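No value in this document is a laboratory result; all are computed from the given coordinates. Being a predicted model, the structure only gives us computed values, none of them experimental. Cβ atoms are built from the backbone, for glycine too; each structure is taken alone.
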Structure I
Amino acid sequence: MTKKFYDVVVCGAGMAGIATAYSLAIKFQKKVLLIDEGAPLSLTSDKSTECYRNWWGGPDNAMLSLMNKSISLMEEYAVESNNSFLMRPHGYLFATKNKNEADQLYRQAKDAEILGVGCLREITEFSKYKPNNVKSPISEQDGSDFITNKEIIKNLFPYLNKDTEAVLHVRRCGSLSAQQLGMYLLEKAREKSCEFQAGKFTGIETIGGKVSSVTIEQNGIENPIATDTLVLAPGPHLKKTLEKIGLDLPVQVEKHVKISLPDTLNVVPRDTPLIIWNDPIELPWTDEEKSHLAESPETEWLLKTFPPGVHGRPVGAGNQVLMYWTYDCETSIYPEFPIVWDPYLPDVTLRGMAVMVPGLENYFDPMPRPYVDGGYYTKTEENRPLIGPLKIPGTFVCGAFSGFGIMSACGAGELLAQHITNADLPDYADAFLPSRYEDPLYLKEIKKWVVDGQL
């Protein structure tokens, strides 16, 4: 009996794996088998803030180019699907009450303009500000708007801290439903030449050093799958999956947890962009609470100064507000499930958000019951993804999308498909090759980088 042959087997049915399978099946007419131990999009692809941005620093424009390509593809799919995955280009809004940080935001915007993000517009009159058209999935503006006039800030964003000195509204950014985008791509791929099977990847067989089959475990039985091409897109399990084929790459995982709360008072209007506070934060406690917290070594840390970067946005059709803060990132070599989080995290995150949006203080006591969920970011040292061929002929990787997997998946999947099919590659492709870690000069150079693109 002749074994069924697949042009490509993709290990991992998260956003990266599905986007790769889509590009191979739809754009390159390849016969694809997508495998995963669990259901598609069920491990970490549903744990993000479900946002996208073309806001990336240097030292070159490789990340920006990848994201611009990915956003353009998502816009294309949104139009095709009648925006079935709710793509909304409402932007990212960075805010500060520190004049020095305002100057830094301005410099970042000027640098981003040079890299190709789009024009920096200094808004000095209310009439010069153009609101986003969120009825269309396609952003009508790129670049950013820099505002220091407090009256304009108050009129546009009345929920922000009254002492806000400056805001930077980055425009080619927004939100979407990752689950709906992933399912749209998967359904389209399955209509063509992509199949999905539940199974655990256990290894490969080679002939002459090249991939000849992939082995997956199903119901306790190991089954060989005939193929000459394997894509590894296993999300946070990348390190362990690479070990199964005798390879290693410098990646680690970082635990991240988000909360959402019902905003019954509509403190955060539903058309609010993703808002990010760029200043260090001292949590708002009463004098009595401070005295109580200081009494115990277990709680005195809650009185420390916390790092910048708390962010949030409205989510869904109801009244939920999503909140995220990477104030305590725990890194490890391998992920552990189920995720365990600090019991103080919901209170800390809400209080951090309330520094930026004081109206949220209404939810301090009693705090509404939060929904808490988390996942892992898979990271390289310089926080750039791995997209391209591995050392074993016929093996490829699409991974290490630390905090930007949803927004980059469509561009990354297309790029990897171009590698696999020997199609022409874009000029940014080399920046993401796994082989870059074999270059001593590159390893030396990334030690100097000061921007990693993570919020």
Structure II
Amino acid sequence: MKNSTNQSIKPITTRRNDYGYLEIGGCDLTELVNKYSTPLYVIDEATFRAVCSDYKEAFKNYEKVNFMYASKALCTSAITKIVASEGFGFDVVSGGEIYTVYKAGVDMKKVLFNGNNKTVEELSLAMETGVGYISVDNFLELTMLNEIAKSYNKNVDVFLRVTPAIECHTHEYIKTGNLDSKFGFDLSQVDEAIELIKDEYANLNLRGLHAHIGSQIFETQVYHDEIDILITELVRIEKKHGIKLDEINIGGGLGVKYVASDVPPSTYEIAEVITNSVKLSCEKHKVDYPTIYLEPGRSIISTSGVTLYTIGSQKQVPNGRKYVAVDGGMADNPRPSMYQAEYSAEIVNKPANKDLQKVTVCGRYCESGDVIIKNIELPNPEAGDVLCVYNTGAYNYSMASNYNRTQKPAMVLVNSGLSDIIVERESLDDLLEHDVIPSRLK
């Protein structure tokens, strides 16, 4: 089976140049640090586009497939432009993501709005901007959406998000398809939802079913199970309600390689499992192949991104570990503290395998849990060295905060030796921009 970009820890353009320094996208990372400072998010455009190409190539023999980039992984105006140029649509989960893709000029008919507790304001924004599909998560939303659509004199294409009761082996907090989940209708509630759409909600057009089983998934059997459940449910709905649905959204979830021990499937392996599962289930039920929607996010953007830090202080615990602190941490990458996520890293300005020391890389924030990587071997780390942490494209910037009143880092896009700012570094004034002192305190 052919390998794909999500199975690499590093961006595909990573190399050591003649000076022994790390390069990504043809840019010397020490020069990027001198120009843009640290912490710094770096996105390699070549890797980003290579992953998109992997998906398109992997599914080329199944004509009825739509790729919907899961914007929650990383949503900026420039990232949105690249995704759209690759022909992908967008899975959005907030008013902010809707507004970002709208202002970037994408075809809003290729946008699907998802989420378990959408607000009236967000659903209204979806109407105003022409969002193509809405995945309805619960009975309250069905009522709200129909009323809002009616007020705009619009009919809205919807999916019903269902909980397929599938258990996948990933972190507890990123499981979404098991029965005990905050997301979606239980399968026992589907009939009631359909009856409401048929009899009362004239402004809603039911197009299909939507499910999502989790994130950072390495198994393949779960996709087979999910697809069979969805297609079986489509068949049952047609028999019971006389409604022929021919679209299924199976979510995303394909994992990436953060550390050497991670073994994610390739995009090509997942494509084979998904398309074969669809064909088997359809042949079993003697129905036509449905249109498939996929929502890859992490597997699209994660490998493309790295974060650069400057090393500062160190502490040797007597008879214990050695801590090496960097100028970022849990505010720009909360995943290690939230999910016990693991990462790989190298020192940019030193040979990779010389004078190795086992250290724990920690952040600068006032939390003992602010640890980025435990027990990693680095070549004699010293103050002023630059550390490159790999595979930070997904759920780093998008989950970043101003904890300890620190500014969020800048983000640059690199390609063929060029670097461009795509997110400006926050200033101290930015931190105060929305503060208000009531007149009674002046």
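Source structure of the calculated read-out (semi-axes √(5λ) of the Cα gyration tensor in Å, for residues 122-369 alone, 44, 22, 15) within I, II: II. To which of I, II does the computed value 1.00 (FRET efficiency 1/(1 + (r/R0)^6) of positions 74 and 106 (r between Cβ atoms, R0 = 30 Å, to 0.05)) belong? Computed on structure II.
When distance in nm of label points 7 Å out along Cα→Cβ at positions 82 and 290 is computed across structures I, II, the figure 5.7 traces back to I.
In terms of mean count of other Cβ atoms within 10 Å over residues 10-17, the structure with the greatest value among I, II is I. In this comparison of I, II, the computed figure 18.2 for mean count of other Cβ atoms within 10 Å over residues 18-25 is attributed to II.
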